Structures are given as C-alpha cells and as structure tokens.
Structure I
Amino acid sequence: MRHHDIPLGGLVFAAMVAVLCGGCGTAVRKGAKGMTLAELREARTKAAHRKRRIIFNNDGNEPVYFLDEAMPEALLACRTTPLLGSQVDSIFYCTWSSGFSFFTHNTKVGQVFDTTANPKHPANKRNGFAKNKTRAFIDKGTDPLKIMVEFCHKHGIESFWSFRMNDTHDAWGSWYGEHLFPDVKKKHPEWLVSPLKKGAKPGTTSVKDYERSKHGGWSAMDFNHKEVRDLAVAFFEEVCENYDVDGIELDFFRHPVYFKNPAWGKNATKAELDKMTSMVRRVRRMTERVGLKRGRPILVGVRLPDSVDHCRAMGLDIERWMQEGLIDIMACSGYFRLNPWETSVALGHKYGVMVYPSLSETRLRDRQAARARSSLPGYRARAANALAAGVDGIYLFNSFNPRSPLWRELGDPKTLAGRDKVYTTGARGVQVINSWMANGEKRFHTRQIVSPERPMALEPGKAQKIGLRVGQQPAKGATVTLQLRVNGLPDPAALTVSLNGKRLATGAKAKTMVEYAVSPTLVTLGTNQIEVLLKPGAKTKASLVDLLLWVRYAKKN
C-alpha cells in the first residue's frame, strides 16, 4: 500500500483537537457522547490505575497454526478460555503483526495474513501455514481480534491490541521468512534500514540482496521516513475506530531497531528522537479523538528496554513521553534486562505511569541453566523479586500454556508465599544486548550476572562477591540449598562459601553442582551477599558458571 492511500481524515481531526484543546491542559470541547476532553483524561487516569495482577501477552498465532476450523470457541480454547478464574486481568492480543504490516484482523490499511503456504523445508515442522484460518474468519464476518475483545468484555478482562512496531521475523533466513515479507517492503526497499545491493531488484526477499545491517534485523523499517510513521499511526487508528479495545500497546521490544543510525552502530540523533516522539503524540491524540467519540478512554502502553539511555540510543525518548503524558503503561525488559526493577518503578511512578516487568522465556543456550530458569520455581522467584521491587503487576511474554499454575500464582505475593522457588542472578542472557545495540552491554548493563554466558573467574586466595536478590523470605518449614556450578574444581573442600557474612559448611558434590545447606533464617529479603573463595594454595584455576538458591517445601508444589 502506498502512503498516500492511507485514510488520514481522523489524523487531521486529531491535530485539530490538539490545537483547540491544548497538549495537556483542560478542555471544554465535547465528544459525541457529551464527554469533555478533561473528563476523558480523568477517566483514562482511573482506567490506567486499575489492578492488573497478570498481563498476558498473546502473540496471536493460534489462527495461523493451531485451528482445524474457523470457530470462535476453537480460537479461544487454545490459550484463552482456560484462563478464566486465574489472575489474568488483562490480555494484550497481538494479531500476528509480522513483517511490520501483516495482520490477522480485518485490515484495509495493512495486509491480511491469509497465506496457506506449506514450504518444503527441513525446519518446517508445523505444516507451514496450511492451517491458517484468518481468511475463513473474515469471510464469516468476524476475526480473531473481534473475538478476543468480545470475550474479554464478557468476562471483565481488560483488552489491548498489541502491535509489534518493527517485527523482523522476515529477516532471519527461516522457512517462513519470505512469507512474512510484506508488500510494503517489496514496493519500498528504500524504507528499510538496509539498502539493496547494487544490481538487486526491488521486491526481493533474500538477505543476500541487501547490505545487511550490523544490529537487528536487516528488514527493519526505518522510522526516519514519514511514510513509515504514517503507516504505524494508521494501523492504530484503524483498530481504535473499528474495535472496542480498552487500550493499545506499542511493542518497541519486538524488535528493538527503529532507525538506520542504531542499525549501523551509531546512536539515534536528536532529529530521530523528535520524529518518534511526534509519532507517539499523534497516537495519543488519535486515542483521545476516538475516545471522545465513543465516550470511553483508550489507554496507551509501551514495551521497551528498561533503560532511559538505551532507549534514547534507539530513538525512543521514553522519559519525555512520560513528561508529556503520552503513555499510561510501561512494560520493561524482553530479550535482556539492564537495570534492577526498582529503576523502572521509580521512573514510571514519578510520572504516574504503571510499570510491569516483562518476564520472557530464558534464551540461555546452556540447557542446565535454562532448565532452572524456565521452571515454575524459576518464574515464581522472578515474579517475587519484581513484586518486592514495587512493580504494579506481572507481564508474561511468550508463555502460552493457559493451564500452567503461572497464571494463578505470579500476580500476588500471597499466592507465591510458601511455594518452591529458585533464585538466580538473572533469567536472560547479556550477550544478546550487543546484537541490537553497538557496545550495548558495556554502555547500559548495570546488573551483576553469573551464568554460563558470563562465568566468574575464581583465583586462589581472591574472594569473589555476588549479590543475589530474594523477593520473599523463606516461610516456615522451608529447606534452603545454595547450588554452585564450578568448572575446574577438583574438590569441593577447595571452596569456602559465605552467605551474608556467615561461612557455610563444606559443600557436597551433586552431579555438576556443589550444594550447601543454608539455614532459612540466614536468608534476608532483598540483596543477599554471597562470597566465594578458592582457597589459597589451590593448584588450579576455576570459574563459577552458575549460582542457584533453592527454596523448597515439604509439600510438593
């Protein structure tokens, strides 16, 4: 679709409202329902501060991969209906949004993702898109987003539409890549962060035909182009006009490259920051225009890295957005986490913005480390740490089993209490940071991590200190075990380990780990200091590869 094909009437009206009413001041202009802008904003503030124990981010691929028939009941049974009675108070539903403009809702601004292609490829293990029921739903006069919104409202669940602002699943060379490359990119390769190679023809979907960017996906859209920003705003406007959503989410973490400068190793410029801020302003004004028309506010949420400086280097001036009152909800973290949760809580609450930790699946390649972090006790510990830091609820990303206990436990400290947990220094990796941002780990990462990705060298006679966050003190009856995974250690007796200044008894070898029994009373709420010393005179060099603090209870849970 060409940019001049986009219906911009609503956007022009939004600009008129902004002029007449002022950016953030009070207003007397009334909408179709008799609500003033000031009343709308007051209602929006109230709606923003509702209780959200758990936000479920659903990537929306059920209609593409998993349905045998285009029936609402079948769609909802995949991931939604079993959530009734859980702590899920909000569903953020992404209608595919791969490749920037593909959707599984009935769009005329974007491109309906209705392919049923089934490519012959060794990695194609789902019969490709042969089950895609998107077009069948639309032909019946409905679509997955409409079904989801109606379900949520029927059951008192908040409903957001989540748009992945620059999804680049079309860039990774997988079997589905060419099928996720939308027409807008074929027609306008000049809008991508990676230019075509000399002699390559527009419309190609192969990475070999592009000058591949240093960071992020080569197929990312460059938001320097007004046409790209116009399209993004128009996507949101179309949904807000046609679906009774409670809010919209600008998911800037999927995937976190938005301008050519960061894609090629430089920080975003002030001009780029201003362009993105202007776009977010337009989104906010549009939600106010539509909200006035329907007599009910539309909230604006964002998901992005948990660092103001990292965001600015990307081109996202997040604190400015808060200062201008452009957003209501902030979900932090994703592929990586840069700061303690308290940093995001302090930032958001300073401006009245609700803050949620985006707890994503671990992507550590070491299976043993990943197993602990992917476990139910691992998620419980992560949630407990975030809740203790003052977040407003829990946001789950890439968790899709609706029958998992996660949905009935993670959103409330009371339901987490007395349940098994395993605390680590971090569930996600740090190496991935640099794949999205030049020298990002060194410039923006502030947390101490011990994992197979970042082992800690142990030298004889030199103590190493590690801070481990514990979000809930062990309850009565708990058994606490500290596990260390140390490479190059011939004998556990060569290690001296202390917890909060108390030396622990010599550890016992347990498969690949050295285990230490810990008195539950020794564990404190907050940061626990662990000291590891390879005894002087040891004739070996060793490295601490992983560190786990298990809190278990006699009753299996």
Structure II
Amino acid sequence: MAENDWQIDWLHPDYTPIINERIRRLKWVRGNPDQIPALLAFYRDNIAQFIMDWGCTSDPRNIDIGVPVTVPFILFPRQIEYIEEVIYCWKNRKNLISEKSRDAGLSWISVAVASSICITHNEVNIGFGSRKEDYVDSSGDPKALFWKARKFIELLPEEFRGGYNKKKSSKHMRIAFPNTGSTMTGEAGDNIGRGDRATLFFVDESAFLENPRAVDASLSATTNCRIDISTPNGLANPFAEKRFSGKYRVFTFHWRDDPRKDDAWYRMMQEKLDPITLAQEIDLDYAGSVDNLIIRAEWVQAAINAHVKLGIEPSGHRMGALDIADQGKDLNCYAWKHGILVQGCQSWSGVGSHIYASTEKAFHLSDENGIKEVYYDSDGIGSGVAGDACIINQARKDQAVHGINFVGYRGSAKIFEPRGQMVYERYNEDFFLNYKAQAWWALRMRFQETYKAVVEGREYDPDMIISLAGDMPELNRLVNELSQPRYDKNKVGKMFVDKAPDGMASPNHADTIVMLFHPESYSTSLWDML
C-alpha cells in the first residue's frame, strides 16, 4: 500500500500507520533482495512514488504541533503535480518557472526529486544554485539545500541510497552516488552555470539573484532544462519577465494548494507580515508595492468563497463570458457566474483551431452550466463570434434545442451613464477614457466592497460584492491575473487601463470576469456602494 492511499488529516497528522507499513515493506525487501533491481527500475519512472514509499522530511517546527521533527515524506496532490512537471520538462528539454508562496516546501521537494533521480538513473548530474553559497551548502544549517538533500538520502533505507556513504560520497557543494555514477553539484552567485554540464539545473529564489542576466547567459550553455523556483520579488527582474512573457511553462504553488494551511493560517500571516511582504510572498502578487493597481491582491483573497464567509446563498442571473484568442500564445477563456458567484473559469489554446470551434466550445460549456446568455469580447478578432453564434443557434433551432444569446462587449465603447459618478465628484465621462476602463473600475469597486465586508466587517449590499468559488480548477491563475492590470491617466486626466504592464501576457481569465460584471450588466448605481 502506498502512502497516498492513507487518509491524512493534514492539520493533525498521525504518521503511525504509515511508519508501520514502511517497516512491513522494508522487511519484505530485505527478505527478497533479488527484487531490489526491479523496484529501482519501477521507481525510475515513478519518482513521486519513490519519495512517498521511502522518503522522509524534517521540520523542527513540528514540535509546535506535537509531531516528530522527522516524518514520512507524504506528498499532497499539488506537490505530485510539481514533480510530474519537473520530470516532463527534463524529458522534453524545457525550462520551467515555478512561483511559490512562502513556506511551500518546494526546496525540500526539489532536492528529494534530484536525489531520487540520481539514485535511479545512471550518470546524471543535477545542479543547484542560489544567490549565496551558504544557501546551497552550509554544514549544519537546515536552511541549506544540500543539508536537506543529505538528510533525505541518509533517512532512506540503505538499499535505496545509490551507494551513498556520508564520509566518502559527500563533499562541500557535491554529493555522489557510486552505484549509478550520478552526482548533485552546487554553485552560487555569479558562478551559477560555470561548472560542469548539468542534466537539469534548479535555481532557488531566482527572483533574488544579484546578477540574473549573467546567470542566464551561463546556464544557457550548461543545461537543457532549467527549473527556476522563487517567491515574487516585484516586476523588475528576469524571473518576473519570464513568468509573464507567455514563453515559458509556469507552475504556481499557491498557499491554498497546501492542505496544511487554511484561512486561519492566512489571518495569522496578515498579522505577522507587512502588506507588501504579504502580497508578494503569500499572495504571489508581483506588483504588491505598486500603488496604481486596479485590484489589490488582498481584495481578491477576501473574495474567495466570500458568499460562504458572509452566509449568502447565490441567486440571480446566470451568465457566461467568452474571451476569444487567435492561434498565438494567448488563451481562449470562458467563465460563468450565478448572481455574485463566479462558479468557474476554463481556458484552452487556439493553436491549430479557429474561432468557430472556440465559439462552439463556449456553447457546450454554457449548456453544461445552465447558461443562456454569454458576453463576448467583440473588439478585434472576437467580432467573428456573432456570425458563428448565429450559425450554431440556427442549427440548434433546427434540432429543437434552445438558443443561447451571445451579446457583444466592446471595451472601446462609449462611457455608460456618462453623467453618473463612480468616483467621488467626477462624472464618468470626465474620469474614464473608455468603457474598458470603466468596466475594470466597476470590478475594482466590487472587490473593494467585498474586502470591506469580509475583512473589516462593514455593512454591505449583497448584490454589489463578488465571490470566487474556491474549488474552481483555474482559480490560482485567475487570482494572479486579477491583480495584474494597472491604471494611469492621459494628458487630460482620463483613466485608462494597462492590462499587460512590463510586457506581461494578456490577462484572459481576468478579462472574462470584467465582462461578467461590466456596468451595463446591472443597473444599480455603483456610487451607492460607497
């Protein structure tokens, strides 16, 4: 039985059954040593299973919750997905940007993956780098990557250490596995990438490198697979540039992916950390220190399951929104809501397809979720959706199937209620450059109102807030995108939106939410919210 077959209460874990199972399994292995080569061959293609079957991790903070410092390394789903992503990138010679909330455990997982690969594969060399040498290897320092690696290896049964011997196989910035001829090597600072060629290379806290351009140049000739791991450090660094370029595979490990953390943990972090640190290192808000954000990360966090927090049963209009992409790097995206609750958000690539197929997919998603009205971005390439929707609706009518009303949303349109006021003592026509700016501001007001209700306990209008379903599959991407756009003013003082600052990719997920709640989709005066 594998460890992931056990039901773990992550907030109050009991490792006794798992330890007993490991003892039983190890007795079998030692009674059948001829089976060890077959087991290693199996683990060669099942690295996550190897870690869960035999690995241990260590955390001195476990004492605080009455758990042993050293415990079986049991992976939860998002950690397994990270391992699978690393293996995929290695096998396919791709680079990976891994963004993480503080204390996500990716450093432990990375050294465990690297050690396991070295134990099960012949003649690989896996590199690790960080901005300081002590962060890579420092004797007796649990924060150092190679301290974690040695700990992981030494806690494995002797049969599964790859011949590792503490005295003979371990040197400063180097760990060897005699049975496979594989190695792990460390580098730091400006020397990252100047050593041996590497099968794959992990760069820890990549956003904090002092000379990242030099590291980029060195590693480009060192490895075909580079794994960058970091919490955000603002937008003015190559890590952030790559993260939002749309050219790299991106893996997001948000604190909500960790079953050991809950809203109570987040509130504790709010009390401990300053707002900028909280935004960047917990909420993965790259622009946490930027003043001209339209929607702040803490507002978005407050909106996750806000209907549950406030005891509201969603009701009202069911609506969908479609953001069309071409065959480039942008994604098509469809979102749907019931009243104030955004129930789901799904994206797909348009590469090798066409607008008709994406419109057809939006019909299918609408049927699945009981949606009969869909807003779509009718500016630019989205203009073709109208004709495609007519064709599909006619075919549905011929088959006696109800139609779905597709309504164009134009960010370039005129201001809604030009003499109304969404900003104190400013007419809408004097404040907003176009309808896109007004629609984003309307969404901002909803998130701000939600934050005031959930976090500050203020009175609120239940129809003027927003809630994001906490179980939607693409929630993390949506959360990040909602806090990406910034606002600025032109020469005559009208507000406009910069959705992709600093070359970031277009926020397709967030755009669909703007369409779901744009001002013309409801008639209540937004100013009444204040």
Structure from which 1.9 was derived, distance in nm of label points 7 Å out along Cα→Cβ at positions 97 and 305, options I, II: I
From I, II, which structure was FRET efficiency 1/(1 + (r/R0)^6) of positions 233 and 457 (r between Cβ atoms, R0 = 35 Å, to 0.05) = 0.10 calculated on? I
Which one of I, II has distance in nm of label points 7 Å out along Cα→Cβ at positions 41 and 465, as calculated from the coordinates, equal to 5.9? II
163 is what came out when volume of the Cα convex hull per residue in Å³ was calculated for one structure; which of I, II is it? I
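Values quoted throughout were computed directly from the atomic coordinates according to the rules given, and no laboratory measurement underlies them. Quick caveat: nothing in here was measured; it's all calculated off a predicted structure. Cβ atoms are built from the backbone, for glycine too; each structure is taken alone.
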